[in-house]
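Some structures are shown below for you to check.
Laboratory data are not the source of any read-out in this text; all were calculated from the coordinates shown. The model shown is predicted, which means the values in this text are computed figures rather than measured ones. Cβ atoms are built from the backbone, for glycine too; each structure is taken alone.
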Structure 1
Amino acid sequence: MPVRRSILLSIVGALLSAWILVPLAYTMLAAFADPEDYYRHVIPTKYTLENVNVFLELGALDAMARSVLVAFLTIAISFAVGVPAGYAVGRWVFRGKDSYRLAVLSMRMFPVMVMAIPLASLYIRLGLYDSLLGVALVHAALALPFVVLITSSIFVSIPRDLEEAGLVFGLSRVQVFTKITAPLALPGLSAAAMFTFVTSWNEVFASTILTLKERTLPALTVATTILSTGAAAPDPYRFAAATLLALPAFIVMLYMRKYLTVMWGGARVS
């Protein structure tokens, strides 16, 4: 029985790995495929850098840098608001606590496209239109509900006795949080940061509507592959755009995964 179970788990693991890795591998292959050869073969046989160079010439590297900056601004803003709120929800008991958590989560009920015109009008009046800070504020609003819920769950799992012991030994509330609570919550905070980064990196609608020149990479991709031509670009160009979008996020997630593994007491991943 253990042998059969091991074989079954290996088969399931192989199928799941193939389900994830095969599309990624094909995307990267197609990104460098010759456009004429791509439509003749299931697996391309001729490759070129033309597809990627098209986006690089259109400013993909600058857009990528803006996407990274917006993502880190989003993390900073959402954590500045969400971590204290999550700590309050996780640590304190107050009337309407459950309703508050539901209200925070209900913020995601309203799609960005519904608020596109009012938001663009407001941003123009405030001088935030076509600015990275304006995009980061929208992304922070999208990520904030989950940051609050994730951090509140993390703070609930940390024993209150540790904080009380810190107060007994003369630490202030701020010192207790920075020296005791925050280090213990760091793995969970890292997970929340990963989620926030992915949310900001993948968001395209607000970035497209609220920017004209300071476009992030997803917004630039949409503008160059669809909006500028009025129709979908050839598949190799879209695969090249997908590769440029996925590669930086993949590198960040790989680094954060290693960090999380170490923080949770697992073996260091090389």
Structure 2
Amino acid sequence: MKQIDKKIAIIGLGNMGTAILNGLVQSDEIDNQLIAGSRANPEKAEADSAKYGFAILTDNKETAKGADVVILAVKPYLIKDVVDEIKPTLTAETIVISVATGYSLADAAVQLGDSAKFARVMPNIPAQVGEGISGVVYNENLSTVDKELIMQILHTFGSAEQLTENQLDAFTGIAGSSPAIVFMIIEAMADAGVAKGLTRPQAFAFAKQAVKGAAQLAIESDLHPGALKDAVCTPGGTTIEEVRTAESMNLRSTIIETMIAGIEKSESL
């Protein structure tokens, strides 16, 4: 992979912004001196500067100044104010990437102008450990080289897939928000173990590894998830009993409706 020789500024270092920053820092594809970041809290900015070995600022305009790529990792309710704040520092060639839910290509065109280079990205929280999945939507002003650069950045903290804008809400529901549901499932599995005599550390360890292993098997296998499920359901055994109980309690429908609720919330933003 070729080296990234562009200056990248990340504005907003909450969970997602920090995950993106860590991905860039830990990759061997960019000189850390080409990375800049900003966050609102001065104490945390100072601590991050010491941690990463380069300045983390509290001034968004100063952070964005001179950057080739500006990643906006702020909360959705802040995004328009931050765009207005940094707009004077941007050039016609600056690539702006927003990870804020609900900030559309049309919103960016209104604020930044019809000729601005802009992409919407929806990452998810496993980006913190380099296992994220990001959906990305490009506007028409991005060149092939621009898109390759964006993908290279996203691949430093996981995988990425180009989408149309009308697909991004569905992606948000099933990939962006769903890790929280998986965490709830792990917690519930562990609670069952504790109820039946396991220690809490044992129960969490077993549940987490079971989910991790099942996900890895699904990723590496060519079989449909339903076929993988069938393969471990011995007639009259414990697994088919769990499947029977899950079906009787509408687990599948509950998950579908949960995902749809997230999708519809994303659509409303």
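Some values worked out for this structure:
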item	result
Origin of the value 0.85, where FRET efficiency 1/(1 + (r/R0)^6) of positions 86 and 166 (r between Cβ atoms, R0 = 25 Å, to 0.05) was derived from one of 1, 2	1
Test item: Kirkwood radius over Cα pairs in Å, for residues 54-101 alone calculated as 13.5, pick one of 1, 2	1
Label whose coordinates, when mean count of other Cβ atoms within 10 Å over residues 46-53 is calculated, return 15.8 (choices 1, 2)	1
Origin of the value 72, 68, 30, where Cα extents along the principal axes in Å was derived from one of 1, 2	1
Distance in nm of label points 7 Å out along Cα→Cβ at positions 134 and 238 - structure with the largest value, from 1, 2	2
Label whose coordinates, when helix-only ellipticity at 222 nm (-39500 (n - 2.57) for each DSSP H run of 4 or more, over all residues; to 500) is calculated, return -15000 (choices 1, 2)	2
Comparison of 1, 2 - label where FRET efficiency 1/(1 + (r/R0)^6) of positions 22 and 78 (r between Cβ atoms, R0 = 25 Å, to 0.05) is highest	2
Relative contact order in percent (Cα under 8 Å, 6 or more apart) - highest-scoring structure of 1, 2	1
Origin of the value 2.8, where distance in nm of label points 7 Å out along Cα→Cβ at positions 126 and 198 was derived from one of 1, 2	1
Which of 1, 2 yields 2.4 [distance in nm of label points 7 Å out along Cα→Cβ at positions 38 and 70, calculated]	1
